[in-house]
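Engineer: In structure tokens below, several structures.
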Structure I
Amino acid sequence: MLLQFQKPVKKQYRKDLSQKGVKFISYIPENAWLVKLYGDKEEIISEDKVRSLIPYKPSYKIDPKIGDKIKSKSIIKVKVNLFELSPKVKRGLKKIWHNQEESWKEKHRNKNI
């Protein structure tokens, strides 16, 4: 969920909301937070300091500029935020990353010959 406040809020207020079932994941500019909600949505929305509480859509997760870079076949740097992964999933992702990195290195080594 995406939780946006009317204005910046103090840490204590976020702690109070945590007691009501809001788990703060990461800050998003303009007074918003990516959150997981375990409490009553209506109770959180009724808070005076809350501007909105909306679903965090998958399309929000990818910067639109990435599509342009892919089309131009440019090398892009991507930051990936992962949440609460099991050790098994973490190991699998590291293995995939390692394999992709090795494949990329091999591909570019062959071009330099």
Structure II
Amino acid sequence: MITLEDCIALCGLSEEEVLAIAEHEHIPEIAATELAEYLLMTEHGTERICAIIVDDIRAAIAELESRGVVFADYDLPGFRTVGHVCVLGSEKAAWFNDPEGNILCLHEDIPSAAA
């Protein structure tokens, strides 16, 4: 049986990087290894991985929108975006599709004093 450690070793990122993707994308660690592998194999994949976690989500949204990226908006019970941003506990998040149709998410950590 292939273990999580095997998948991490094969995906091209460190364990810490895979765990950060899993945490910020709210997916199982094993799925984060697959997402990492997929992104690394695409053009500008490394930049995509680095761009997932941002310091200023509103600035990142404005930059991507200036390039034609369309962000999703949600209005569901307990899950609502305002200006494309949803606050989820200690982070802000915004979703969009990459050119292949995959849903990607930007994340900005909220400092604990402001959370």
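Values quoted throughout were computed directly from the atomic coordinates according to the rules given, and no laboratory measurement underlies them. Computed from a predicted structure; not experimentally measured. Cβ atoms are built from the backbone, for glycine too; each structure is taken alone.
Engineer: Here relative contact order in percent (Cα under 8 Å, 6 or more apart) was calculated and came to 24; which of the structures I, II was it taken from?
Structural biologist: I
Engineer: From I, II, which structure was semi-axes √(5λ) of the Cα gyration tensor in Å = 25, 17, 13 calculated on?
Structural biologist: Details: I: 39, 18, 11; II: 25, 17, 13.
It traces back to II.
Engineer: For FRET efficiency 1/(1 + (r/R0)^6) of positions 8 and 104 (r between Cβ atoms, R0 = 25 Å, to 0.05), which of the structures I, II scores highest?
Structural biologist: II
Engineer: So if we calculate FRET efficiency 1/(1 + (r/R0)^6) of positions 40 and 56 (r between Cβ atoms, R0 = 25 Å, to 0.05) for every structure here (I, II), which label has the highest result?
Structural biologist: When FRET efficiency 1/(1 + (r/R0)^6) of positions 40 and 56 (r between Cβ atoms, R0 = 25 Å, to 0.05) is calculated for I, II, structure I comes out on top.
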